[in-house]
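Input: structures, listed below.
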Structure P
């Protein structure tokens with residue numbers, strides 16, 4: 001991100017500093033809760049609970065905008081969550097525990113994060129590159145401060161393969177994902193972005209099947225179709241509602 005920023009030479013304003021650090025702090029908290037949660041519960045529980053952000057985000061956006069989305073949109077979001085439940089149910093559900101509370105916290109904070117990202121950047125001429133750079137740096141500094149010697153241990157013990165894995169995750173799943181999310185939310189809406197982000201389990205399963213020799217049962221196929229169908233319907237409902245709101 002620093003290299004991209006140096007090429008663009010964007011001047012970082014005070015507002016961008018504050019927004020980037022704030023969003024970076026919330027992003028760091030989301031990733032901490034997700035990582036802690038998934039390590040203490042089943043993948044099924046984690047996948048289902050984190051998908052609740054699909055519902056939480058439009059609720060928060062409606063409250064912030066004082067303009068409620070149609071009931072049909074919330075029907076679509078609930079359908080998407082049901083689809084996630086079917087998609088990940090092969091591994092079986094575990095009894096609720098601490099990990100599930102971490103995942104619920106992650107879903108709530110993610111909804112707040114996405115809503116804030118959309119509301120605070122709407123109509124502003126902020127640089128997505130500058131904000132993403134600051135967001136990434138903030139995450140890095142927070143994790144470095146709380147790593148408890150983990151970074152030093154990684155420098156001593158990581159193999160070449162692990163460093164390549166880290167590079168892939170940092171560039172593609174980190175910086176690129178942060179930048180695209182920021183860019184996209186500023187051009188659509190938090191609710192629509194959250195619904196699209198909710199299709200993540202579908203792409204995870206597709207990658208698992210194509211590259212990881214995994215299989216998908218009938219319920220999983222039904223779940224994937226429900227997620228994609230609900231996302232498509234929800235997008236159309238949200239777009240019509242947004243256009244009506246603009247015209248009125």
Structure Q
């Protein structure tokens with residue numbers, strides 16, 4: 001999968017997520033030792049959603065972050081958007097699936113009007129897009145002035161004493177778990193995950209790209225021995 005680029009890679013990722021949708025939530029819990037839900041709660045905290053506010057959960061998958069937003073601020077208007085119809089169908093069938101609006105969406109060309117949302121959040125989106133500056137620009141466009149962008153994604157393992165153990169988890173444990181839990185159809189998906197993580201931007205590089213896109217007050221916090229990061233920025237008021 002590492003050799004794919006452009007629309008070929010985009011099509012591969014879309015098909016991959018459709019294929020693993022049924023076991024996606026379970027794999028996330030197992031791979032992160034259950035910590036992924038705490039990271040999603042932190043994402044919503046960083047979004048600073050207020051009663052009656054609007055939030056777009058981009059690359060929503062099965063809706064975990066969108067559901068957390070509704071639990072935190074029940075009066076919020078929440079849209080869960082993804083380009084994987086299979087993932088959204090799983091999310092819609094969940095008990096909370098009817099509490100949010102769902103939309104098919106390409107992160108590089110969002111089907112929403114400019115200045116529509118108080119916050120745009122994403123979980124594991126940016127690592128998978130073929131044009132990071134473009135998706136950052138699209139999220140800027142649909143944000144209201146002063147709106148917040150919050151990004152949860154993996155980060156490449158740093159060169160320190162923990163690196164060999166993290167690489168073991170990425171390159172051996174995760175593909176093994178993928179085959180055991182997801183079956184043969186998920187095997188390549190959980191090989192793609194470590195590959196894309198190791199090829200992704202460092203937290204500092206992603207923060208720099210956000211600043212170049214025009215976001216202000218850009219910050220990030222890392223989790224799980226530096227293997228996950230949550231970035232936050234704001235659209236200028238003018």
Structure R
């Protein structure tokens with residue numbers, strides 16, 4: 001593996017890791033927003049509890065008023081003739097208090113419905129958080145699988161690169177063998193054409209050089225062939 005290929009692979013891996021880190025930051029921000037929503041719901045729940053306390057205080061006040069009205073009713077029974085007009089006014093006040101009580105009952109019902117809706121919203125938020133956790137786990141598993149696949153591909157690419165190198169070396173040695181055979185043919189042809197003379201020394205040198213080139217070429221070719229077979233077995 002060359003330095004440029006290694007650098008490209010490292011850059012691609014760093015880019016993938018950076019993208020996954022960005023995704024993790026986005027998921028963390030979403031979780032923070034969900035926690036803020038839960039905090040807001042808790043504040044609304046506190047406000048609702050305060051309203052209920054106020055309603056309890058109002059009910060207590062109403063009970064006190066009712067007690068006072070009972071006492072006044074006893075007094076009015078004793079002085080029915082003299083305080084008939086006062087009795088009518090108290091009846092009107094009682095009607096107003098009844099309306100106020102009905103209104104408070106309606107508010108209490110609305111508060112109960114609101115608390116139920118808040119509980120449902122909290123349950124939905126919990127479900128969303130669980131789904132996000134599952135998604136994050138799935139992404140982590142996918143990242144692990146991609147890393148394993150990348151490692152396997154890198155090993156296969158290295159073996160193929162070495163095999164290509166050995167095949168090129170085998171072609172070089174075959175060319176050397178072909179050159180040696182050409183020199184041998186040339187030496188034999190010159191010897192047969194000129195016969196025995198001073199040129200026979202040159203012919204003999206060509207034959208010896210061709211034999212040496214042929215031997216080196218065949219030895220290198222056999223070595224490259226064995227290396228290629230070993231790489232094919234490894235692959």
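Nothing in this text is a laboratory measurement; each read-out follows from the coordinates by a stated rule. Please read these numbers as outputs of a predicted model, since none were measured by experiment. Cβ atoms are built from the backbone, for glycine too; each structure is taken alone.
Where is volume of the Cα convex hull per residue in Å³ largest, in which of P, Q, R?
Comparing P, Q, R by volume of the Cα convex hull per residue in Å³, the maximum is at P.
Comparing structures P, Q, R by FRET efficiency 1/(1 + (r/R0)^6) of positions 11 and 75 (r between Cβ atoms, R0 = 41 Å, to 0.05), which one has the largest value?
Comparing P, Q, R by FRET efficiency 1/(1 + (r/R0)^6) of positions 11 and 75 (r between Cβ atoms, R0 = 41 Å, to 0.05), the maximum is at Q.
Ranked on percent of Cα pairs over 16 Å apart, for residues 59-122 alone, which label among P, Q, R comes first with the largest value?
Going through P, Q, R one by one, percent of Cα pairs over 16 Å apart, for residues 59-122 alone peaks for structure P.
helix-only ellipticity at 222 nm (-39500 (n - 2.57) for each DSSP H run of 4 or more, over all residues; to 500) was computed and gave -36000; which structure, P, Q, R, did it come from?
R
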